[in-house]
Every structure is written in C-alpha cells, then in structure tokens.
Structure 1
Amino acid sequence: MLSRVADAIYWMSRYLERAENIARFLDVNWHLTLDTPGGRGEQWMPLVSAMGDFDLFAARELPGDRETIIRFLAFDPEYPNSIVSCLGRARDNARTIREIIPTEMWEQINTFYHLVREAAKGCDAVLNNPYHFCDEVKRRDLTISGIAGDAMSHDEAWDFFRLGRLLERADKTSRILDVKYFILLPHPTDVGSNLDYVQWAALLKAISALEAYRRRHGRIQPERIVEFLLLDHDFPRSVLWSLIRAQQCLHAITGTPMGYFANPAEKRIGQLCGDLAYMSVEDVVAKGLHEFTDNLQTRMNRVDEAVFATFFSTFPAIDGASQQ
C-alpha cells in the first residue's frame, strides 16, 4: 500500500473518532449541569484543559462560559480540534481515497460533514442544549464505523483504519478521565460525596460505559471506574483494550510476530501495553490519577510519533502541512 493512501486512511479514522469523542466531552459536561445542584456543574473550562489546548484558548482571550466553549469545541473553524474542523479533515482525506473505501462510507462522511456545517450556521439551539447534537454526532460516527467493519476488506487499509481509530480512542478515554480531575479541582472536599458519584456516573454515560460497568462492578466506585476505563481487557473503549488491538493492527501491517518488534512503533506500543497489563488500579491511585493519565498521554504521543516516522514521514499531508 502507498504511504500516501495509508496516511489518509489513518488520519481519516482518527479525525472521525476525535469528533465523536469531543461530542462525548460536551455531553458529559452537559449532563453535569443538569445533575448538579446550585450551578456547581457549570464548569466548562475543564474541557479545554483536558483537551490540552488551554494555552491556545487563552491566547484568543475568549470568555470561559458555556456558549463560548461549546462553540469553540464544536464549531470553531480556526480551532483544529473542533468537531467541524475534524470532520472537514476527515472528509478531505476520504475524498483522496474514494477508490479504497466503500461508496456508502464516503457518502456518510460527506453527509456528516455538511450536517455539522449546517448546525454551525444556526447553532443557538446547540449552545442552549447540546445533547441532541452530541447524540447525532455519536450516532453518525458509529454508523460509519459499522459500514467500515461490514463493507471494507479486512486488509492493510482496514488495519490502518482501525489503528488510527484505536489510538485516538485510547488517548481520548484517558483525557475524559482528566475532565473529572479538573472538575474536582475547585472542590476537593466533594470527593466521596453524592456529588462525586453523580459526576462519575455522568462520565460513564458519556463514554457509553454505564451499563457495561454496572454489569461488571455494580455500584459506583471511583477506583473501579478508573480500573474499568484504563485497564479493562474486555470493554472496547478502555485504554488497555484499545492499545492491545492497536498493537495487533501494527503487527498485522508489518507481518512481525507478536512478542517481537521490527520498528520503533511496535516497540513503544508493546512496552506500553506490557506496563498497563501488569498494572493495578492501586498503582494508578498511588501515582495520582492526573499524573498517571498525563504520563500516559505523553507515552501515547510517542507511539503516534513512531507510527508517523515508520509509515508516513516522507509524505506531506493533504493540505501541505502536518496532520495533527
């Protein structure tokens, strides 16, 4: 497969997954505004901080209110990680590989992009209540994922598609845990309170993990939630599950047997999967949840860099600049 084609498939899937996860970020915070008494849930800056883009947001001197941040994360064309920007880049990548992906997949991505652009033109309803918009974004992305699974040949293109999606999902699951950390910062005395449990339940809902968690662990327990979202071997949105499958995709692409490595990407993701597989939630808590997820995101960024260096580095991105 040409590196140019692999690059486009990889980033198309990452941008689609990123758009869906930003919708999940907005959704979890919206539910907190409904479930938290006295306006205590009206904390929107944690979303920007968890995305790692606080400095970019602050440089534009924007207010940190709900409407501004929803508009920034969902519809701002100048913010490269907004939903509309991600879908625009996903669509651009998909357009260059239309002969590789199913026609139905291209049509869904194109429709998805134009739907969000139209929503951006009259976004007052979304700013007042983002639930229906976020739900539609999640459903559209799940539809595209289903088409890919059922209509794409499970060859190298499929492995690159899954690799991008899984690495993006692992990163964003760790970041949504950081949302909880940042929300708690102003009120550390709330840890262990009813408010704390409401926030954890809202986080599980946003990741579509509430029912799966309850079947596994029953009542809401913060340590069990952290374990479930970071270290679970069976839940497909956990960090460990996503990274193990991403590792399998890498080895399928290169043909390197599992347990060996032939490039820096395989080495780094193998080391990361091994460390997580033998880690307990007590180890995570001892390090501190924020400190652990921050280090985890750094290591996943190094995996991303190694994937780029291994497969894509000699080819420019479609717009002449580096894809994020």
Structure 2
Amino acid sequence: MNAKALATLLVASTALSTLPMTASADWRADMPAFRIGLLGGENEADRLRNNDCLRVALEERLGVPVEMFPAPDYAGVMQGLLAGQLEYAALGASAYAGIYLQGPNSVEPIFVSAEADGSTGYIAVMYTRADSGITSLEELEGKSLAYADPNSTSGYLVPRFELKRAGIDDDEYFSRTGFGGGHEQAVIAVLQGQYDAGVTWASGQGEASEGYTRGNLRRMIDNDLLDMADLNIIWESPIIPNGPVVIRQDIPQEAKDILKDYLANQLEQDPQCYYDVSFGEGQGWVAVDHSFFEGVVEMRREELAGSR
C-alpha cells in the first residue's frame, strides 16, 4: 500500500471512530434525517432555542442530521407521528392517548420526566388575573375560561373532566369557553383581558408564587414573559401522569437504543439541556410503557364518545 492510500485509509478510520459506538451505516442510509416534532404551546423561537441542545446531542450520537419541526398546535405533531413524518416528540398524556386510539402501533412511550421529588405526575392549574378579584372557582360562574388546546391533558382534558365530576357543565357554568392556541398563548390572553381565567400545567411542587418548579408558568417566567404577581392560582387538579417522550415504533432498534441511552443519562451528563427540554427542575427521565397511560387513554376515549 502506498503512502497516499494509507493516509486516505487513516482519515477514513478516524472519521468512523468519531461516530456513535452503535451507529451503523446500513440503517443510517435508510434514515437520512431524524425528525423531532415540537408541540405548540410557546412561541416558535423559544421552542427551537430550548430544544437546540437536544438536536445537537442526538445529531452527534446518531450520525444523521436531526431536524426540528415546531407545530402550531398539538394536532400537527400528532398527525406527523401517525403519518410517519416524525420520529420523536415529547407529548402530553392526552396527546399520546389520542395517537394510541388512532394508531396503537404507531409510537411507543419510552420516558417521562421525574419531578423535583422523584414523582412522575403533575397538575393542571386554573388561574385568573390578580387584579380581577376572582379567587375561587365559585366566583368564576358566569365568567369566561380559556382552555389551552383540545389535545392537551392539563389544558383541556383533565380540567373539563374534573369540572364535570364536580357537577359543572362548562357550557352552562361559564359565559363562554374557547382555546387560547396553546398554554403560553392562553396565559397571555388572560393577562390581556380576553378571558377571565385559563388552565395550564405545573409540577405542583415548589411555590405557586414562583411558578412552581416546572411547567408552563415556570418556563414563561424564565423567558421574561410572566410575573406571577400578575396571576392568582384558584384551582389545582389531582395528580396527572407526566407526558411521555415517544418514538415511532418502526425506527431501527439501534437508533432507539442510542436515543434511550442519551436520555437515561441526560440529567447527569447534560443537566442544562435536561432543564431546557423538560420545562424546569426534575430528577431525570424515568422509563415507562403504555400501561402508565391507560387511565388517560380511557378518559380520552370517554371524551371522544361524548363528543359524538
């Protein structure tokens, strides 16, 4: 072998050694890009910025380009996964349930984020403007309510379910209800006086006056979009199963293994990225499967049956 050929071989060997240990060329050829869906709920620039660390980390490990697709609402990501146009997304439990009811073999849940105390549930909270004088659910009768998104667990499914269980028909109890277009947008709509109240998600841990330890309110504070002095928290739901990270069932097993290995160690190896992508403080990712969400699936099935 001449010197030029040897040099070429050494360069090629060096390049291969920088690829992830388990990434192999055969499946990469069939997966020209790994596509991540980003749920609606906060503005697009913030979603892309907060998830860019995930894009970089997975691109390095998978050895294929990683592309992010921010959707204007939950339905866009759900349909992207069902249609095979996305490989990965972090979902709410209701959005996962909606996908499962349409295509049980389309995606698999692999992790949920653990809260600051290690638990794997969160809450829905109802809020009003601090200067509205509305400090209880009873005082909301005859007022308006903004849900976040029809496919949101905490921003629609659970609050509506709990209101119904308490004997409250939201069509009759409130002067009107509507959708804010996402969690962040609904908060802004309430702050601007377009609605009297809204619902969103929070860890339920830490101080409500500080936006809790994790959730939409915490993220809005971090992004300088909210001062909690401007809101009252007037209602909290029972514990809801944390939403899952899901992957399409039909992607190569090696790609799944690389992804799972990164997330399992993300808090230890990349804590700022964990904070950014999981909406605040927590104790890392906890492995789950479909059984973790069976209660929400039944709740969603009941909601769909009632709308027909």
Structure 3
Amino acid sequence: MSNEPAIRVVDLRQRYGDFEAVAGISFEVRRGELFALLGTNGAGKTTTLETLEGFRPAHSGAVRVLDRDPHRERRAVRERVGIMLQECGFFGELTVAETVDHWRGFTPRARSRDEVLDLVDLRDKAGVRTRQLSGGQKRRLDLALALLGRPEVMFLDEPTTGMDPEARHATWRTVRDLVADGTTVLLTTHYLEEAEQLADRLAMMHRGRIELSGTLAEVLAGHGDRVSFRVPDRLQVADLPAPRGRPAEVTVEGGAPVATYTTAGDDLQRVLYELLRWADENAVRLDGLQARSASLEDVFLRTAEGATR
C-alpha cells in the first residue's frame, strides 16, 4: 500500500466571483481513517468536497485523491471513490431493487443487490417505490448506491440527515465497519455527536478557513471542563463565588439564570470542592449541579463565535 495519504489538500482556494468560499486550507486524510470536516453553514465544506469529488477544479492550490487530480483525472478516480451527496434524486416510480440494479449496470465491481441492501438494512424495502420511502430511508438508499463499487475512498456529505436515532446508529455501525475494512472516509455532518463517535481526526472550518484540527482529544484540549448550576432566586450574580479566581458566566436557560464555571487543566475537582464548600457555608442549594468535560459542541460554538469577532 502507498504511503501517500488517501486525500491531500494544499492551500486550496475557491472563489465565486469576488467571494472567496475557501480561503487557503490544507489537510490530509490518511488511508483507512475517518476524517470529519465540520463547520457552520457557508463555512466552505461542501465547496471543498465538490472539489475533492472532481466536480470543480481548484481555483488555486492543489488537491489529490488517491494520488491523482480528481478533476483532470476524474475517470480514473471515480471508479475508486464512493460519493454520497446531501441530496440525490431518484426516479420515484422505480422500486428500491430496480434503483440498485440500474446503478449496478454502470458500476465496476459492483456488489450484489442483496449484499448492498443488507449493509444499509433496506432489504425488506426492495419492492417499495422510492417515492414511498421516508427521508431517512432515502438517505440509506443513497449510502447503498455509494457503497456499490467497493470504494477505497468515501465522501459522505451529511449522511444521516433525516434519520431517526435507531437508523442513525445503524448507519454509524456500517461506516465503522467500512473503516475497519480499510476504506478511507471524509465526512461532513452537523451532528457533532456523529463526529465524536466516528472520527479519527477532524477539522473545523469557519468562513472558508480551518480554525483548528487534530484528534478529538487534541481539539478538546485547552477548552476546559464545566461546572454549572441554577442561580438561587435569593442570590445576585455579584454574590456568586469565584473559585480559584474564576468568575461565573451567567446565561439564561429555560427562563432561569445558570452559572457556569470553565476550568483549566486538572482544576475541575478543586473548583467543584470550593463551590460545594461555599454552598455549605452559605446554606445555598445548588440545583441542577453538573460537572462535565468540554464537548465538541462547546468547542464548535467557541470557534464560530471567536472567529466572528
């Protein structure tokens, strides 16, 4: 197997007239890993994917998929890549089985119909017309078609949109199995839990730039753990303590003020101890008390807010 990354992006820039949708991003996806590309709406994720999928040339910079230019060498790349777009049109009067058979007709090394429908748990829907499928079932059929050619690289653009939790978790299992078998996956998703569950590494985009990247642990590092509780009615914000010199950030949730302390390093236990001691000494009840590690959602929101300022 080549030591070259399955996907390489070097200083990619994409413009729509005067608007720079992708502003000089670089990243690599190693063979056999799942890389999640996250970002706010309009961050440039879909434009980046369309470039990697060969639908548009790079305005400047370079992209390589399986060591080839996906636009100039699209035919050679396309046979080795599976693509699941955000939306894929089906002929509504065709059944699921007929749709798969139609795609099998022009897919090299195609899996059998039953095999691919089993992979996405749609075999019992083989005789159903595609117009009768739910939104989540249509997404699973999209995935089935992307899997037909046993791709070395998969591009999954918002793959579980419209799925119920059971179907989403089943799709996660399918994707994990693909990666375990050596398939490289580049995923975009608005479900941050999806990235937490699946990604070996990830990058966060905002306004065309990558703001941070790395493993989940690397991305979460330095963003601190959280301790929060509802502020008692009889207290003013000024009455709240500042354990280890950290004042509370007060927000309103469900109509009630909530105090949140963000810790650094290994201070979570110390901050929690000081808060509990203060509450005991002042006969304060800390309703809704929570202590938790930083989440990907916390980092995502901070990244978007920080980049906006």
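Read-outs throughout are calculated quantities, based only on the coordinates presented, and are distinct from any laboratory measurement. A quick note: this is a predicted structure, and the numbers were derived from the prediction, not measured. Cβ atoms are built from the backbone, for glycine too; each structure is taken alone.
Per-structure values
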| read-out | value |
| --- | --- |
| Which of 1, 2, 3 leads on distance in nm of label points 7 Å out along Cα→Cβ at positions 226 and 290, largest value | 2 |
| For distance in nm of label points 7 Å out along Cα→Cβ at positions 58 and 122 computed as 1.8, the structure of 1, 2, 3 it came from | 2 |
| At a computed 17.6 (mean count of other Cβ atoms within 10 Å over residues 26-33), which of 1, 2, 3 | 3 |
| Parent structure of the calculated result -11500, given that helix-only ellipticity at 222 nm (-39500 (n - 2.57) for each DSSP H run of 4 or more, over all residues; to 500) is the read-out and 1, 2, 3 the choices | 2 |
